[in-house]
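Right after this note come the structures.
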Structure 1
Amino acid sequence: MTTLSGKRVLITGGGTGVGADLARGFHAAGADVVIAGRRLAPLEAVADTLPGARALTCDVTDEAQVAALFAQAGAVDVVIANAGASTSAPMARTSLADWNAMLAVNLTGTFLTLREGLRQFSGWGRLIAVASTAGLKGYGYVAPYAAAKHGVVGMIRSLALEVARGQVTANALCPGFLDTEMTDRSVANIMEKTGKTEAEARAALA
């Protein structure tokens, strides 16, 4: 089994879903884990089960808060930009506020997190963005989310070329819709705004 002893991993959106599972996996591999998010309670609930793990609050859409997060975390070796959100609605019923919110957390937040990680690396480092298959193809009813995730994939492709000659790598993970609270909320929104059944709503995200 690969050991990450001596490596510090910072994971945004680490209090629930994929982020919490990543924290558990990296901790099991021996890494020093720091998880971050907007709500302290779920972060602490995860950190309390992982001896030595730390929970720090941060809104990844706020440049100053992201800088403060890295200052609190100390030198990190692996940065995972996982914080994200999704809203679901037909395009014609998508508000500008929803559009801007999805870009802010899913794209700008990822940019700010990875940029700050890159700035403080000392030689070796790993930058990982949790994107989505929505960043590779379209899905109905989640246009802002898909647009943001396409942006993340494009950003990672560009960043990977920038750092290719050194000891830093940049990669994106593109899972499908998983059994998480965020997916459940997306399904509920589709049902509410379109009248589709739960099965039909989940099929739209498949």
Structure 2
Amino acid sequence: MNPRPYMSPHRNAAATRTRDRIVKAAAAILSAADGINGFSLEVVARKARVTRLTVYNHFGSRRVLLEAVFDERAARGGLHRIAEVMAGSDPQADLLRIIEIFCDFWNFDPGTLRLLHAAGANDPEFEACLRERNERRRHVLSVLVHRIAGSRRLTPQTEDDLTDVLFALTSFHFVTQLTTAERTKVPACKLIQNLAMDAVGRAIRG
């Protein structure tokens, strides 16, 4: 039996710091004017002041590094709160909280997020990452819609339609279009919540 590899706490901490530095460098590159066009393991390595091999050893591929950047943005933007909300017992109240979470997230760093979304149009791999992240949001909304439907006997098509409406209402572009100098995040979020509840009511009433 081969002995288990041992890594000291000091080396673990150093590896974590290096990983964080690489992710920070990758996010900075994606936020710059060249965006995804200037994104590669080599460029990230230079920005982070490490070797390309170090970047590769931590992430293995460009796609995994992109995922790490999204994970970092999600954590800083508060998406970790979703798990707690989904453990709730009142799906309509939970839906309002989910909308609030995404209003907070899309307004966390809208300039960078806008660049990231625009970058997806020119890079299939990056677009796939964005689409996968958005589909996670759709899944959360679909679960809540199914819970709201409960014993109300909504048709599968009605549930799908309601999910699509809520998906659109909680999208980056919809939220940021409503959030302006005259209408800040809180009133914009309230407006979206009202629109969502109106859509839920219409679906229930048939």
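A short reminder: the numbers here are calculations on the coordinates, not readings from a lab. Note that this is a predicted model, so its numbers are computed, not measured. Cβ atoms are built from the backbone, for glycine too; each structure is taken alone.
Structure summary
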| read-out | value |
| --- | --- |
| Structure (1, 2) behind the derived value 44 of percent of Cα pairs over 23 Å apart | 1 |
| Highest-scoring label, criterion being mean count of other Cβ atoms within 10 Å over residues 81-88, among 1, 2 | 1 |
| If helix-only ellipticity at 222 nm (-39500 (n - 2.57) for each DSSP H run of 4 or more, over all residues; to 500) is computed and equals -13500, the structure in 1, 2 | 1 |
| For distance in nm of label points 7 Å out along Cα→Cβ at positions 57 and 153 computed as 6.4, the structure of 1, 2 it came from | 2 |
| Label whose coordinates, when distance in nm of label points 7 Å out along Cα→Cβ at positions 49 and 129 is calculated, return 2.9 (choices 1, 2) | 1 |
| Winner on distance in nm of label points 7 Å out along Cα→Cβ at positions 17 and 145 once structures 1, 2 are ranked, highest first | 2 |
| FRET efficiency 1/(1 + (r/R0)^6) of positions 41 and 97 (r between Cβ atoms, R0 = 41 Å, to 0.05) derived as 0.95 - corresponding label from 1, 2 | 1 |
